[in-house]
Every structure is written in structure tokens, then in C-alpha cells.
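Dropping the structures in below, format is C-alpha cells.
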Structure 1
């Protein structure tokens, strides 16, 4: 059984050249991170691995470049500069395969830093709002250090660790980071309404956080018997669950339950998932497994993109060579939805950036990453409509994409279509 120590004493387990896993998304163990960075002068070449994390990431600051090196599965805003300036790096990987990298010894973990709920009467702590990578890290790390935090929701599902499997416990009382989203604007609501037209009663939903998913959820109040099987969800799901719109009655996998791998949002969603038996927080290796996803009916997966070319190639993790986010679970769910009976894989995005630059382009920027290939794409949605690309040839796709582009850019795109396809 782990012993209680101060954060400063606990992180003495970390040695130079270690690989340290940090609990991600909103489950960030800030107290342990602060203590680790406090030892920067003693440490060299410590590799930090995690998916995206909320809040500050001081280990990514330039002054600690000799001590810590970020190796991220997903590039969040707090490490974006470090990755793009060469003080860190990015591992392109499907979210479903992150646990396998750790469990199979491709990226063995020396020390896992976790943020968990207090133990119950049986000695089990909950990993709460984020299981992505945390389960395999806890299972395989040489040393496990855990913040015991009463603010961490106790979630049902697979995210438990027994105190006997924790080497050092650190008392903490840290609130979880919150994401408060503004109301969707008119463009986002128009995109949301087009997406809603594709959602059938009895569908199983996957969508992330952001204005467009929020707009979609706001437009689903008159649907029936929806289910949720998603890598993550936020506040927008709560109202639909409470109104009975989302009930999971038609799902094959975990019927009646909202299945997820992590949760982001406000305190409202943390309170909602706390000790809620209708929420199943499961290992992302299972949640994002295409073989699992496709068994649910009418899986409707709604994801976004940075830009899309006229043939349907989707760039979602970079702006040219500038690493912006990550592969994440987009392809896991695009393929899972495509293989689901009646499923609909959707990429939804505004037709242009806030600066008026078209996001539908003749060619992706040099160095841009193709996250979803044109062979996997089915539906593309902008505020100007829906383009169905599946089964269409390249010239047919190009014409369909021009029709949902912003009117200010259609003439230029038409010219590109003519030059490439002579139509």
C-alpha cells in the first residue's frame, strides 16, 4: 500500500532520462507537476508523455529545455510552442492505440503521475474524468505517484486503481480546470442544423467539445432514443440525457449508458458524472476500437478539420508543417461509423477562417497532415450545405465541394477544378 508523502518527497522517484506519464485532459496533477519542475536543476533529459493537458505546462518552458522534453500524443495549446520550436515533439497515433504503445513496451513508462479520487472503503481510487493512457500507465509504470484529490469525480466503469498499486500518495485539494464555451454563433448554428438533418432517431452519437458539437446538441431536442458512445463529451449532453432524448435504448454496446473515455467542460459536467451509474468511463483502447464502435446502430460521428482539399483529403492536426493538435480519435470513429449499420461519418467545419481564408482548398498546405483520407470521407458539412463524397469520383467530389464553399471563394475554386479536371 502506498504511503502518504509531500509532493516534493514523492517526485524524488523521478530520475534523469526517465519517461514520465502525466494524467491528461482535465485530470492534470498540478501539484506533482509543480514539484517535479522544482527539481529541474537536478534532472536532465526527462521525457514527458501525455495526451493534451489543460492548464499550465511549465515543463515545456524554454528555461527547462535541458531538464524536460515533451513527447505528446496530442498537441495542446500549452505545449504547442515547445513542439514547434523543437523543445518537444509529437507522436502521430490513433487515440485507440495510445494504450498499446504503453502496454506493449514501445513507450515504457518509468513514473506515472496521476490525479485520483480518495479511496473508497475497499481501497479503490477513481481516475475520474480521464482514462486516456492513464490505465496502462498505472498498470505498467515502475512507480505510480497519485494526487488524492476530493475534487476528482468518482466515475463508474474501468477507471479504478487500488491503493496497493500506488507507490506514493500525495494529499491535494485542487479544483479541476473548466471549459466554459460561448453560445454558438449563427454560422455554427447553421452547420449544426445541417448535421442534425443527418442524425436519425435511434442513432449512436460521437462528437467532441466545441461550438459545432454544441450547436448540434442544441438542435436534437426533438429526436428520440439517441445513444452516446464517444471518446469524450461535455456539458451539452446533460440536458438531452435529462430530457430522455439520450437514453441509449438502441445501443448494442453498454445499452442505456453513456460510454466515454474522458470528459471536458464545466463543474456541471463533473457533478453529472460523479457516482452516476448511467455513465461508463472505459479504457480508450475499447471506446475507440472500430470493431466495438461499428456494432452500435446508426453511429453518427461528427468531427472537424483545419482544411479539406477538393478531393476530400482532411487535414485536422496541422497548419502546413505547424503542429496544431493531433490525430486523436477522428479516424477511429470515421471508420467505425462507416462500418456501422446506417452509420454516418461527418466532417463539419466553417467554410472559411475568421480571417476570410477558405478552408476548402485546391491542395492542402505543404507539410499538412492527412488525418482522414479521401477514401474514408463520406459527409462534409459547412454552413452552406452537405456534400456527400462517398462513391464519387475526383471530379464529382470537386464540384460538390465547391458548392459548399464560401461564395467569396467559389470562382477561384471553380478555376482550380477546371485546371485539374478540365470540367
Structure 2
């Protein structure tokens, strides 16, 4: 049925008699129960174990709010995170963006070099490349998983390509065996942005372990949550030393893995070591990661079961051999609008009227720009030469490094993607299933 016939949200004609009346047309809402129940307080038992908040992490904090030599809770956390990923080394930092900057610096990104990144990601995947004087080159994503398209990555390799960043978006592992094979063949370093993917695995190997450096955010709401922190992992002692040299005054002289630098304990002017409170909180969160990931996987299973057999709303799936752990968002592609049916906004309005907590995908536009990352003014319109510093590659004509590219697959998906909040992992099965039934009801009315 065409959008003009259905007129969802515009007071149009009633839906067909064989379909249940939509809430937006005066029918009963499909969703029952309360979303994201709050944890009980004042000594009453918590409903869900992963919501347990104790004073232990806070009471354990030493008098010092920083540990300069990487000892104590920092060392314990780094060792625990290295074990999680199977990596030789882990380095805790102030945030996930710092880990990406450190990784790009470590693998040698600088003026005259390029880093290939998917456009469908948060802007902090790309902006640290600018801090190194390098140039981001945006590429397409695989429509099944929303992760980097290996074929398009390879097409964009040039003599300037220094690295590729594979983003495990929303916890979904990228096709790392192909990406690593292509990168090694072209002598390109591999950085993994694992900001959403704590616990995710591809073909038996943890994300973060496949490439040269794996970067994890520990920002508030992430599967491992320190409020504001990050951690990078690597098996390469020289890359570890380079990250240490960049921003970890206090542990450079005695903490290097390969004794790469003999500069005393002088860093390069950055201070990327984390606050102790953040690491204590992250340590407590890490202990609950497995339970949270199992619950998130159940929520996805319940939603997909309720939507089984429907058309027009495609679940974003994991690639063969991938274990998607964290489900940082529950993503679907609403494809009816692209086929001439009601628009995504009409679908969203009808689903919200049913009580479904659903929104347009938040990475389809960058904050305040209404554009995707490869179209954002920072990379296309704004002259970064006016800023001073090292935010552009001075070895090349500026017009060459700010050229607008066309990414039709990414752009189409950006118009189709919708998301249900990761907070659903805190909800009951009955509530989650009622959300699935609400979506099913709307999709049925759209046929």
C-alpha cells in the first residue's frame, strides 16, 4: 500500500479490516510493561544482576587519583583486559579516542599518508587521523553487517595508504580474515575500533587481536563502563612502546616492553593515563561483561523471533563465523521506504505510537550537520589550514584531501536504518517481545 493511501500519522483512512488497528489511528498500543526498569534502591533487592551498584569500587580507590607508573588497579585491569582479548599487552587510557590516536601514531600515520575508514562510524574513528597529519579516506560498508566492505577497502588502497581501521560497529565483528589478508598483501597496518565490541569474537579470535592494535572505549554506557576511559591492546612490543611514549609520562622509562626509546621519562606532551576512579569502575563492569552480553544476545533473539516471517524490516546480522557480543544498539534496515512504501519517518511514528522505543539510526548523520561522516563539513567544506597545528596534510594540495566522495551503499543504508536502544538488555522478556509484536503489527499494516 502506498504512503498516500495509508497516511500514517496524518489522520488518513483506516487501515484494512484484516489488520489490527494501529495505535496512531486510535487502536490499542501493542507494547506493555515498563521500559528499562530502574534498579531498586535503599537496600531492596535488584531485579537484574548487572544493575547491581555497590560501593566497593568507590571505597577501594586509593588516596591518589592517578597512578603514574601503571601499577595497582591499572596493572590489574590491563592484565584482565589482555586476558579477555588474548593479547600480550594492554594499555589503559583516558578514553577511546585517545586509544585510536595512540594506535594511528604507533603504526606510523603522518603527513603524506592515508588511513582507510568506513564512513558509517562515530567521528572519533576518523578525527585522530587528523591529529597525526594524515588523511582519512572513506569507504563503503557491507549492508549485511554494517562493517567495512573488504572489496571497497582494497579498491581504495594507494601508495599513500598507511593503515586501515576496521570498526566492529554496534558489537558486530568485521570480516577480519579478509581485511588482514588484504592489508598484509599491501603492507598496510590494521587498527581495530572495538569501541562497541567488548567480548565479540570472529572465527575463534577476539576482536582487537586480529590487527596491529585494538582500541576499546570504556565510556559511559559501553559494555565495559568506566565512566570515561579506554584501553588499547596489541601483541607488538614496539607498538606498545610507541603508545606509551605518546602519552604516559611516569611509566615510559621502566614500563616499555621492547625498550624502544632511551629518552628518560619524557613523553611527547600528552597525558593519556586514566583516572583511578574510572579504572575501578571499569574493573567492576568487566566482571559483569559476560552476563550482560548473554542478556543482550537474548534480547536480540526475542526481537527476531517476534519479527520472523515479516517483510520490510531486515535485522542487521552478524557475518558467518562472527559472534556479536554486546549489541550496543539493536539495528534494523527499514526497506519499505526505498521500495516506494511509507517513509521511514512514517514507520517510526506509527511504531512509537505502539510504544516501541525506536529511533532513526544515530550514525546516519553527524551531530549538528545532518550529514554522514564522509559528507561532514570538517572533511569537505571547512578549511582546516585556518586552525594552525597539524590538522591536515601539508604535503598535498588541500583540494585533494578534502574532496567529496560518493558512497551509494552507505548513503542508502543511512536512509533506512532504525534502532532500538541498547538499554533493552535491562528489560523483561515480556516487554521486549511486546516491542517485537508492535513492530510486526505496524509492518503488517504497511503491506
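Observations on the structure shown:
- Origin of the derived value 14 (relative contact order in percent (Cα under 8 Å, 6 or more apart); candidates 1, 2): 1
- When Rg/Rh (Cα atoms, Kirkwood Rh), for residues 214-349 alone is computed across structures 1, 2, the figure 0.97 traces back to 1.
- Which entry (1, 2) yields the derived value -0.34, -0.69 for log10 I(q)/I(0) by the Debye sum over Cα atoms at q = 0.07, 0.10 Å⁻¹: 1
- Highest-scoring entry among 1, 2, by FRET efficiency 1/(1 + (r/R0)^6) of positions 78 and 158 (r between Cβ atoms, R0 = 30 Å, to 0.05), is 1.
- Origin of the value -9000, where helix-only ellipticity at 222 nm (-39500 (n - 2.57) for each DSSP H run of 4 or more, over all residues; to 500) was derived from one of 1, 2: 2
No value in this document is a laboratory result; all are computed from the given coordinates. Note that the structure is predicted; figures quoted are calculated from it, not measured. Cβ atoms are built from the backbone, for glycine too; each structure is taken alone.
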